1. By the measure FRET efficiency 1/(1 + (r/R0)^6) of positions 133 and 165 (r between Cβ atoms, R0 = 35 Å, to 0.05), tell me the structure among P, Q with the highest figure.
2. Tell me which of P, Q gives -14000 when you compute helix-only ellipticity at 222 nm (-39500 (n - 2.57) for each DSSP H run of 4 or more, over all residues; to 500).
3. Using relative contact order in percent (Cα under 8 Å, 6 or more apart) for the comparison, can you identify which of P, Q gives the largest number?
4. Going by FRET efficiency 1/(1 + (r/R0)^6) of positions 13 and 45 (r between Cβ atoms, R0 = 25 Å, to 0.05), which of structures P, Q comes out largest?
5. Taking log10 I(q)/I(0) by the Debye sum over Cα atoms at q = 0.19 Å⁻¹, for residues 37-124 alone from the coordinates of each of P, Q, which one would give -1.03?
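Taken together, the values in this text are just the output of simple stated rules run on the coordinates, not laboratory data. Because the structure is a prediction, the values reported are computed rather than measured. Cβ atoms are built from the backbone, for glycine too; each structure is taken alone.
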Structure P
Amino acid sequence: MTDSLNERLNKILPRITSDDFLSGSGIGNEIAFYIFDYPPEDELQVRGFLNTLLDHIPKLKNGLRVKHVNLFDFVMDYLNSRKLLDKAIQMQRDKGDEALKKALAGPLHESKLGAVFADAVKPLDHDLVIVSGAGSVWPLMRSHTLLNNLQAVMGQTPLVLFYPGRYDGQSLRLFGKIKSNNYYRAFKLVP
């Protein structure tokens, strides 16, 4: 892990537990979506940091209601609840990745998952939502389309997406390579 990444990681805890951040001060009428981008090769270190972060939040801000969602686990739980997980695994074995991706396009369409995400997260019951696993769930789900569909369901609850790639303030580049042409109404969590 590079020193610059360590410096950025060390800024997260004070940032997300600040009253200004939690109240949305300074963002005007914008949606409180934030992205922490990082080099994909540092995924394991960032996962370890995320566990430490989740342990330290209540120590710094007692009573803060935080929900963490790993998108891979979220999708697997959703497919399992719809009794599609075993079928999906078998389809991947029998017909390959492209057939699976095509078959799951409907059930995993982000417009459907937005409502499922809201039911799982219950944003009104939390002060902060942290999302990880964007790289693990790709290409079955794209982060940018999920974020677009969450705008209507998150209300004033801040959402922080940990993203293995680059975010330039307007577009995401998953793994530093796969470009999305969509505009994001999100802020960089830390520069």
Structure Q
Amino acid sequence: MDSHTPTRETALALLKEFNQSESLIKHALAVEAVMRRFARQRGQDEEKWGIVGLVHDLDYEKFPDQHCRKTEEILREHRWPEEYIRAVVSHGWGICSDVKPESEMEKVLFAIDELTGLVTTSALVRPSKSVLDMEASSVKKKWKDKRFAAGVDRSIIEKGAAMLGMDLPALITETILGMREVAEDIGLKGTPAV
């Protein structure tokens, strides 16, 4: 069975087939946008990185207890290339997968997945409810408050930043800038006083 290269269209259709939750779809779009930004900056394949970001939580709504493993199954059934499948599975490293992020694409996905959630939550408590006027310092202020966005595992973000050789403020800034590109689609355009 030969694999075939997925398009964004087929990836989005697959995402919507398995996910009805608006917040999960917005999360997927946020991660996709940040992955695309990092790919452009690093001279990598923006389409591939974006698609991997788009489907990284494919199984989360229907099969939360089999997270990553079920996505691997689904993508294999659809004959996705191994590189895509491995990248998706590796974002759950240490949580629901023992596949360690090795490639640059895998490390970026691992580093920014939880971070997009923290950026989203930080944006929503701002008066503007927007990422367009938010800086990394806003997220850093919330970082230490463990009750804030309690579901976000900060240690994963720190591990991911270290893998990429980036400091946290730089990683947060790039993540915000990526999310700004899709602010409207992910409900974080808000009313910035810009």
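1. Greatest value across P, Q: structure P.
2. Answer by label: P.
3. P
4. Largest calculated value belongs to P.
5. Answer for the origin of the read-out: P.
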